[in-house]
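Participant: The next part holds the structures, each set out as C-alpha cells.
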Structure 1
Amino acid sequence: MEAASLLHGIPYCIGPDPVLIRKEIISGGPGIQTYLAQGGYGGLERVLSNLSSRETIEEMKEAGLRGRGGSGFPTAVKWEKVAGHRIREKYVVANGSEGEPGSHKDHFLIETNPHQILEGMIIASFAVGAQKAFLFVKDSFPSGIDTLVKARDEAQEAGYLGKTILGSSFSLDLEIFVGPSAYIAGEETALLESLEGRLPKPRPKPPGYPTDRGLYNCPTVVNNVETYAHVSHIFRHGPSWFKKRGLPKSPGTMVFSVTGSVMRPIVVELPLGTPLRVLVENYAGGAPPGETITSFYPGGPSFGVLPAKDLDAPLDYDALRSLGSGIGSGGVIVLSDKDCPVATARDFADFYEKGSCGQCPPCRIGTENLHQLLDLFEDGKASKENVQRILRISEMIKGRGNCGLITASAYSVETLIRHFPEEFQAHLDDKGCRRLHRTPLYQKVLPREVAEIPG
C-alpha cells in the first residue's frame, strides 16, 4: 500500500505522474507565490500573448480533455458552441458544489491549489468571449470559500484578473458565489437558477441547455472545477504533453476519492486507464482484515454498482459505460462481505429522496416509493412482488424529470437487483437484514498523526 499523508483531516497520496496534486504545491500552501514558483499562470500568459480565441479552442480540441464532473463530455465542444453563439453576452461558470456521495476530490483541489482552477477559468473566458465568470461553492464549505476568495484577490492584485489582463485587451470579473448546500444545487441548471437568485431547481432540457440558454438566458460554459484545473496545465505545457498520460479517447489524469469498506479513505490523482484494482488495493489498502470486497460503485451511486470481478476494469469513461456503470465524478465506494448492499441502496434512496427539489412529480413520488420499498426489505416486511415493483417503478421514472437525479435513484437500485438478486432473496428468507452494516458515504477522517494512517 502506497504511503499516505494527511491534510485538513483528509488522507491523500501523490500519484505516479501528478499534475493537479503535487508535493511542491501542497508543501508551499495555496497562495499565489507558491503557484507562480511552479510556473503558474504561464498558460494564461501564453494564451494572451500568442493565441486567438479560435486558436485556443482548437488547442483544447487537440488536447481532448473530457469533463471531470461526471458525464465526460468533450470540453472543447462546449467552448466552441458558446464562442460561436449569435448572442454576444456570454458567461463562464465553475461548479465546485461536490455533493455526490463518496466524492471529496473537488474540495481537496480547492483547498490545496485554487489558482490552477482560476487560471483555467480565465483561459476559458478568453476562449469564448466572456467578461464575467462565477465559481459556485456551497455555504457548507467555509474553509474552501475563504481559500477561493483569497486566491481571487491575489490573482486580481497580480494583474491576472480585472481590466486589461497582463496588458491585453481582455478583461474579466470573476466572482466567488456562495450558494445553498442542497445536493440538487450541483446540477448545472439548478446552479444557474441559484446564481440568478432563485431556488436551485433544474430547468427543462431542452430548451434549457446552458450552452444555448444559460445564465441570464445567455450562452454559458459550465464545467467542473477539476476540468478548469486541467485547462491551466494544458495551455502551459501543450496538448501533446497532456495526452502522454491516460488513454487515446480519455487522455490525462483524474483525481479520485475512495471510501467505504477499505483500509483507509484516500484522495489520489491517477492516469485515466489505471485499473480500478490498483486504486482500491494499492492506494486505499483493499478490504479491512477479515473482509472481502464484494461490490463497488465506481462513480458513486448515480452510476450504479458493479460486482468485485469487475475491479480489473480500467478507470475510463467508455469501459465503465460498457459495463453498465460510469466513472462519474471519481468517487469510488467499496462494499465488503460485512456490508449489506440492500441497506446501502436504502441509504442512497433516502439520500435521493431528501435531495430531490420536488418540482417533478415522478421524481418526488418515485424516490419516496423506492425508499419505502427498500425499507420493507430491511424491516423484514417485504414480499417477492416488491422486487418486481422496484423494477417497474425504476423503469417508469427514468428520464422523466428535469435532471438526472430521478434516473440516478432508479439506476442505483436497479443495478443492485441485476447483479445481486440473491441479496434481496436473502432478506425475504431471513425476514430482514442480519448483516453488520456501515453506511459507506465519504467519512471525514478525524485529525490524527500521519503515522497513524495505514501505509
Structure 2
Amino acid sequence: ALPICAVCDKVAEVKVQIPPALFEGMETLAWPIPLGACATFQLCSVPCCSEANAPEQVHLSLAAKDRSLMGVSWVTLDEVPSVVQFRKADSGDDFATGTGTVTTYTQGGWVGSIHRATMRGLEPDTTYSYRVGDGLDAWSAEAEFTTLPADPTEPLVFAVLGDMGYGDKSNGTIAALEKLVNDKAIHGVIHSGDVSYADGFMPHWDVFLNKIQSIASRVPYMVTPGNHELWYNFTAYKARFFMPGVLDEGGSGDNMYYSWQAGSAFFIAGNSETAADTAWFSPQEQEWMDAELAAVDRSATPFVVAHFHRPLYCSNSKQNARFGKLLQAQIEDMLNTRDVNLVIQAHVHSYERTYPMYKMNATQFDYVAPKAPTYIIQGSSGNRESNSGFPETLPEWSAAHTSEIGFGLLTVNPTSLDWSFFIVDGDGAATLEDQFQLQG
C-alpha cells in the first residue's frame, strides 16, 4: 500500500478547487476527506494504534454458555502473542494465564491485530482483576469485572444502547454509563446495532472502542449488527467482537446472530441486516431463531428478550412502511407464537415504547401477563446524524416516546422485566423519562 502521501495530496488538491457550498451538510459524513477516500480504496493505510505492542480497545463479552468463562478482546498494532492474566481482585494470588488467537483484516486500509482470549474457571459473583498483553512487557492496565451470580433468580441489570457513535454526541451517554459501572449498578451492556458509526472508515472503529473501554473492559458488552456496519460485508464488525457461537456451537458463528442466557432471561440476538443496506432475516436465521425459541426452558428462564437493529414497529411511518412491514411478515408470528416478552430494536434515532402488539394493533393497554410482545425502540444514544422527531399524531399503540439522547436500563427479575429510560445531558447527568414493569 502507498503511504498517506501522494494520492491523498492529489485528492486534497482537487477538493480545494471545489466551491465550499458543495460540501455543506457533509459534516455528518463518517469519512474525513481526503483520507477516507484514500483508505477506502486501499491506496493508503490507516494504523490502529500509535504504539506497536501496547494493548488498547479492551472489551469483555459473555462469549459462551459456560458462565465460568469470560471472553476478552483487544487490539495491538503488531502481531504479538495474545495473553490474558487474571486473579481474584485484592487476593494477592498469582495470576492465572490464558492464551488466545490473533487475526486481522485489511479492508479500508486498516493495519492492526485483533486479539481474542478467554478467562476460564471463574467463580460466580466474584470480582476478578485482569490484564491483557503479549506475555512479556507490553500489558494493559489492570481492570476489574464481577462474574454473574450463580442464583438465576438474582436481579440483573443491563444498560441498553442503540445507534451510538464515536463522536461527541455520545459523550453524555458514555459518562452516564461510566458512573453506573463505577457504582457497580449494571451487569452488562446490550448495544443493538450501529456500533461506532465508522461507516467503513476504520480509524473510527478504533476511536469508538477506545472511547467505551472504561465501560466495556469492566462489564460484558453484547452487540448485534446494524446497517452502519455493512461495509465490506460487515468485516470490521465480525472481526472485532467475540460473541457466543465463536467458541461454542450455535448461531452464525461470526457475531451476526446468537443466543445467550442471563439470570431469568433468555436472549435471542438477531441480524436484521444485509450488505445491501436492506432489512432482512435470512431463511437460515429464521429457522435457527425458531428452533432456539422452541427449546427455551421457561421454568428456568421465564422471560425471553429479542434484540436486533431494525424495528418491526415504530411511529415513524417512513421507517415502518419501508422495513417494518417486511420484518413483521418474516418473524412477527414466530415472536408471538414463541411467547417472546420483549423486543429491543434501534435504527430510528429516538426512544419509543409500545403496548403489547400483534398485527399492527395493541392487544392490551397494560403489561400484566401480556399475550403478545412489547416493542421498544432505543436508538437514541448519540450519533453524528442526530436524533429524529415524531409525527403530531401517534398511533394508540405508542405508549411513550422522546427524541432526546439517552439510554435504557433493563432489569431482569424472576417475576418481571423492569424497564427504565433515562435522558442524559452532555456531562452524563441522567434524568428518568419513562419506566414500566412487564409482569410474567
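Participant: Thinking of 1, 2, which structure, once FRET efficiency 1/(1 + (r/R0)^6) of positions 272 and 368 (r between Cβ atoms, R0 = 35 Å, to 0.05) is computed, gives back 0.40? Write out the running numbers ahead of the final one.
Facilitator: On the way: 1: 0.40; 2: 0.75.
Computed on structure 1.
Participant: OK, next. For which of 1, 2 does helix-only ellipticity at 222 nm (-39500 (n - 2.57) for each DSSP H run of 4 or more, over all residues; to 500), calculated from the coordinates, equal -12000? Don't skip to the end; give the middle numbers.
Facilitator: Details: 1: -12000; 2: -4500.
Traced to structure 1.
Participant: Here is a follow-up. Out of 1, 2, which structure matches 19 when relative contact order in percent (Cα under 8 Å, 6 or more apart) is calculated? Could the numbers behind the result be given before it?
Facilitator: Details: 1: 19; 2: 14.
That value comes from structure 1.
Participant: Here distance in nm of label points 7 Å out along Cα→Cβ at positions 104 and 224 has been calculated and equals 1.7, so which of 1, 2 was it run on?
Facilitator: This value belongs to structure 1.
Each reported figure results from applying straightforward, stated rules to the coordinates on display, with no laboratory input. All figures in this text were calculated on a predicted structure; none of them were measured in a lab. Cβ atoms are built from the backbone, for glycine too; each structure is taken alone.
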